[in-house]
Structure 1
């Protein structure tokens, strides 16, 4: 039986329950892949897949993101976008902000953001990745199908499984009850999407900047393992593009297939 009980989740969601259609699974290959299939079969906006275990989960740039029961929370949300896909710039940053807001509402203050799609442990405990976001798009006659995948570490993965330092939410304090955690994240996510829809990322950008862990720090930008640019990180602009202060001046980069690293 899945760890998420749908009746308990509906209670935790309260008045927001009507905005979601949640399916809880013991295991699947990838919540994003499965939800994209359901979107093609006319699943409604607000459909959520939450799985205790992923066997072929995907992160950004094709990296694997597998989840295991108890140690992580993995889910995907279907959202429909009626406008041009160009106006979706900055969506992964907005999603990160929504998750940080939700975790802060649960008492976790030391959650920072890293461009373009990572949640980080920040503060006196150091810096390590808490979770990631994968946004995937598909078009049909109804507009753009947006599948937002979330992977959150509740407990830190084993170091040998990782390319970079990672942390778990349990390092910041007692873990919330699982249904309350998921309901809080979904509620803040939907509220942020409601704000994003009419105006995009621009109104959310100042708060994202305040939570950005590498603001003003020297960084390098990598593309396929090669250094694309180096400079001082100025965060994101109103469209969600990365701004770097380099020797050639301030340069702007889209997310694409680039990765940001500290120097």
Structure 2
């Protein structure tokens, strides 16, 4: 095995989120474009590390690994849209499966897939939670109706709600808040399982089997630190590519270099 062998490990969910946020749509609009972007990232890392150029760059690549999770395929009743959602037929699931099929065709690329489990039921978007809790206070004028209802003997009895203009405004605020909720304001409690574990296992396996001399990890959090420490203790060069996201200063203690495999577009400053 050549001492220049390089393994490139890509956290797929993180990778897709970052390129869609930072790069033009031409990098990620189709499965073919995403696969090309993955290939470009790997090519640039190999060239930077080895200094070699040309069409035979893949001879220095041990393998690239793309980690993601199989889309959730369950069925759930949406509380706002009031309809059954078949997640397997969603655009996101269909697009993800198409991406997986495209990546399986790539040379020297291994697809590592975890799964998505349903941890809990539908929850309100965090940005709306505070506003939702506030409606409890806004509904206080309805207390008088509760008292009348307890005293009513006839189910058809008419109840009276007397409120001030200020209280009526409060009730309308609460009404409009719940009336304006959209389908995208709630999300099913889905959680990705097994992806981080697969990354850590592959880092350890590549290191202990000495299948490469350099590992490049495309990720953005610090969960990789224990595996990185193992790799570096065993003599592995460990490079982190956070795709331009700022990392904590203490992470530099556990990596050998910070390097980007994709060129970030220059953002023009707004003119006065």
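Since every read-out is calculated from the coordinates, none of them should be taken as a lab result. Everything numeric here is computed off the predicted structure, so don't read it as measured data. Cβ atoms are built from the backbone, for glycine too; each structure is taken alone.
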Any idea which of 1, 2 comes out highest on distance in nm of label points 7 Å out along Cα→Cβ at positions 32 and 200? 2
Answer label among 1, 2 for the case where mean count of other Cβ atoms within 10 Å over residues 88-95, calculated from the coordinates, equals 23.6: 1
Highest-scoring structure on FRET efficiency 1/(1 + (r/R0)^6) of positions 40 and 144 (r between Cβ atoms, R0 = 25 Å, to 0.05) (candidates 1, 2) is 1
Comparing structures 1, 2 by Kirkwood radius over Cα pairs in Å, which one has the largest value? 2
Matching -7500 (helix-only ellipticity at 222 nm (-39500 (n - 2.57) for each DSSP H run of 4 or more, over all residues; to 500), computed) against labels 1, 2 points to structure 1
Using mean count of other Cβ atoms within 10 Å over residues 176-183 as the calculated read-out, with 19.0 as its value, let me know the right label among 1, 2. 1
Which of 1, 2 yields 25 for relative contact order in percent (Cα under 8 Å, 6 or more apart), as computed? 2
